[in-house]
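Presented below are the structures under discussion, each in the form of structure tokens.
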Structure 1
Amino acid sequence: MNNQDKNTYVKRQITNTLLELLKEKELSDINIGEITDKAEVSRNSFYRNYADKEDIIRKYLYQFLSEWDAEWKQKNSDSNAELFGHLFMYLKQHGDMLMLIQKRGLFHLFKESYISIWGPSETMDNMTAYTLAFIANGVLGWIEEWLKRGMCESAETMSSLLSMHGMA
């Protein structure tokens, strides 16, 4: 393996180990040594890639959402109904992980990643930023509530509900 492959392997090991440990206990009850021991990587490898335990989840969620974004952009569709249907389908496919993040009180890390990708930026004019903030946070609220309620509705139903309320 070259260095990049080794680093990718290390990050995957650390992330997968932390997600497994989160199934058993709260993030505050997990220490770095436990992660690195179970992942079979060094503490140096951990600190070369992450600032702290939350950083693992933050980077994982950012990558997770960025992968969906890239996939969606390849579809090249301007339909909001299709966009929301596709997004909720992707989220539903990863429901176990998202429910775990929600259960462990780490949904704020999902929000950070979501807003950093689809929220307003400092370079936007005020009206565009306000509009984008309104839409991004509105959809984020739907996602959060959907997770809290156990993701009972299908992706299609969520897209339809958003459409009925003028979002799609």
Structure 2
Amino acid sequence: MPSFDVVNKVNMQEVANAVNNANKEVAQRYDFRESETTIELDSGGGQIVIRTEDEMKIEAVQDVIVTQAVRRKLNSECLEFKEPQPAGGKTMRQEVLIHQGIDREIAQKIVKDVKGMKMKVQIAIQGDELRVTGKKRDDLQGVIAYLKSEQYGVPLQFINMRD
């Protein structure tokens, strides 16, 4: 039976490249001269930490990170910017979470929407991904087209298409 998987995977090597490019851009920009601005990828790889002097610079660094992520062909929906917090001295700190996988609530909403299409497909939640199976490949392609047209707050990829 034909099937495919719906996942949300982020290429962490591309995230690391985007962070490195953002650091280089911040080092060269005039508005960041003589400021203590750093952008670090957490060693676990689950978040990016921004440290700088004020909120205006934090917003500028956010724009730089999003721009570099888009240049590296990463979907900016996978980045969640937390609230800036005061750190030691006159510095501010902000965490940027990198979302991988599909949360349970979003997965249940996708299942409900696909079942509401009244197509002859089965959809199952398998951990942080979804498996869609059906008798006809055309039905599966219809589900892919439908999911691409909807917004769920996470970037979706469609992998493992099998006959």
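Bear in mind these aren't lab numbers, they're just calculated from the coordinates by the rules spelled out. Being a predicted model, the structure only gives us computed values, none of them experimental. Cβ atoms are built from the backbone, for glycine too; each structure is taken alone.
Quick notes on this one:
- Among 1, 2, structure where distance in nm of label points 7 Å out along Cα→Cβ at positions 50 and 66 as derived comes to 0.9: 2
- Ranking 1, 2 by distance in nm of label points 7 Å out along Cα→Cβ at positions 42 and 58, the structure that comes out highest: 1
- Answer label among 1, 2 for the case where Rg and Dmax of the Cα atoms in Å, calculated from the coordinates, equals 19.6, 63: 2
- At a computed 0.40 (FRET efficiency 1/(1 + (r/R0)^6) of positions 18 and 130 (r between Cβ atoms, R0 = 25 Å, to 0.05)), which of 1, 2: 2
- Which of 1, 2 yields 25 [relative contact order in percent (Cα under 8 Å, 6 or more apart), calculated]: 1
- Ranking 1, 2 by Cα Rg over 2.2 N^0.38 Å, for residues 74-145 alone, the structure that comes out highest: 2
- Here the criterion is distance in nm of label points 7 Å out along Cα→Cβ at positions 10 and 26, and among 1, 2 the highest value is seen for 1.
- Of the structures 1, 2, the one that -24500 was derived from, the read-out being helix-only ellipticity at 222 nm (-39500 (n - 2.57) for each DSSP H run of 4 or more, over all residues; to 500): 1
- Here the criterion is Kirkwood radius over Cα pairs in Å, for residues 2-97 alone, and among 1, 2 the highest value is seen for 1.
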